[in-house]
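Listed next: structures, encoded as structure tokens.
Read the figures in this text as sums done on the coordinates, not as results from a lab. What you are looking at is a predicted structure, and each value in this text was computed from that prediction instead of being measured. Cβ atoms are built from the backbone, for glycine too; each structure is taken alone.
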Structure P
Amino acid sequence: MSETAASLSSRWQRLDKGQLVKWTVYSLLLVNWGYYAIEEAYIASHVLRQGGTFLQWTEEFATTIDEFAWFGLLFMFELETYALDEALKKRWVKWSIHGMRLACYLFLAHTVYARVNSMVDVFAVQPSPEVSQLCQVADQDISFGENYRYEVVTAENCASLSADSMFYLLEPSVITDRDGFSLEKKHVYIDFQDAVMWLLVVWAIELSVWLQNRGITGGALMIVSHAARVGYAVLFAHAAFWIWAGHWLYGWDQFLWIAGFSAIEMNLSEWREELREEQPDSA
């Protein structure tokens, strides 16, 4: 073996493979974030093509805002559970991290608000009795939407977009048929459920961090923090739904976020072992 090859082999052996995987996941999540920003801009260009309020625009960019907040939480957890050690003994460092996490939770509260609003609005939609053929709304600057895909209805494409006789105006500028409406209700319900489930999972992580900051590695509360993470199974089910609906990237993104927070769980596990070694008789 050459000297160069031996040097590379030695470096690879010294490399922390867990950290490599972790930061690869974080980098892929950043790429996905950019995709979501582009996709939501595309959706907003159809849904709000006739204008909207500030809150309506933020609702349309809910995922982009949501992921920004999740990145903040992920980074703060990474600092507290792995990157920082002695620095955390300084009160201002710890409270700065906790303050940033609180700010992230405020952004996530907006996401839940947006998901609830979307779900209430969609489930309240009634069929449009005046529209029995899609061609009736041709060339009126209205888009036909189904499964988060949109196309402006024109006299040339209206017959090919839908042959249904019942239509729903999801927005003043977006119309869909019965199949599209049924799928839209599933989408908004899963989006709401997903936002809530992620909060439950991350609060379980918060509980673990809170306990371990106090040197507690076992007991009823620690069991609760572990049990709450069965939410990952629900999140995987959501990923399966998005793949079934044809949104492979949504499913891939869900998998990456689960992997990202699993890395935090790994940090917590290592930290817990260190605490047990330092305090072998602690509960």
Structure Q
Amino acid sequence: MNALAKDLSVRGELRYNEPMSRHTSWRVGGPAEAFFIPESIEDLSSFLADLDDATPIFWHGVGSNLLVRDGGLQGVVISATKMLRQLDRIDHYLVRAGAGLPCTQLARQCIRWGFGPSEFFAGIPGTVGGALAMNAGAHGSETWDRVESVRTIDRNGEIHQHSPAEYTVGYRSVIGPANEWFIEGTFRFDPDVVPSMESMKAMLDRRKNTQPLGLPSCGSVFRNPPGDFSARLIEAAGLKGFRIGGAEVSTKHANFIINRDEASATDIEELIEHVRQTVLDEQGVALKHEVRIVGEVAA
């Protein structure tokens, strides 16, 4: 490992050749060259400051919207979810949440505080950092609808604060300052909206009844095209239950691909492409990935 010295001083945990299958909801993926779990923000800042500029960096949340190819990831994967889990009430309608906090926890606590509309965060199967990075949404609401400000860290270990005006935000898309990663978000809720624990539970029950939650998947594979639903188009193409290797289009929700039987990342990626091409050929719609596909193809 040329760019990442093995004697690099850290207080957190630094692993080498760490299987990414342990860190993705699909349970697939080759090894990360290095995998760093910082102990604190100070530890993370110091690590980044000492890191060679040529070393690729990949930020990892809970791996719920991620496909890592079988050849793995070069450089260093940073998993800061263990330390970025704080949640603080700032005033009557403002909260500050760490990027490693699960969105479901954000939703539950905001409901207890009486902050609405916050129930939709429970429908996002990932962390606050991931939700900020892709403008994740559920039940008609999106993360950046609530953002007051964000804090980021750059690859030199310096921390910055930004307003939403500094980002270009779209459907499942966020473009902002280069080489910076979210470490915290501050969210503003509405004084006239009363949240409901029952409403959140109903959302979760509906998700449980319509999605294959008991099997390894990444959630929705494709973005919904304007005016339509990817699941409807995939089902109309007759692809429910279609398999490549151990990967299968869910029979419960057509926009889910499940790891049915020890699938490889290659199985899943080939099935994603087959679904995309079939829908294009038969429905004339070019579906776009919601899942992030990264890493090297296995030799």
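I have 20.9 for mean projected area of the Cα convex hull in nm², calculated from one of the structures P, Q. Which structure is it? Structure of origin is P.
As an exercise: helix-only ellipticity at 222 nm (-39500 (n - 2.57) for each DSSP H run of 4 or more, over all residues; to 500), calculated from one structure in P, Q, equals -7000. Which structure is it? Label of the originating structure: Q. If you line up P, Q by volume of the Cα convex hull per residue in Å³, for residues 100-187 alone, the top spot, with the largest value, goes to P. Computing distance in nm of label points 7 Å out along Cα→Cβ at positions 108 and 132 across structures P, Q gives 2.2 for structure Q.
Comparing Rg/Rh (Cα atoms, Kirkwood Rh), for residues 156-259 alone across structures P, Q, the highest value is found for P.
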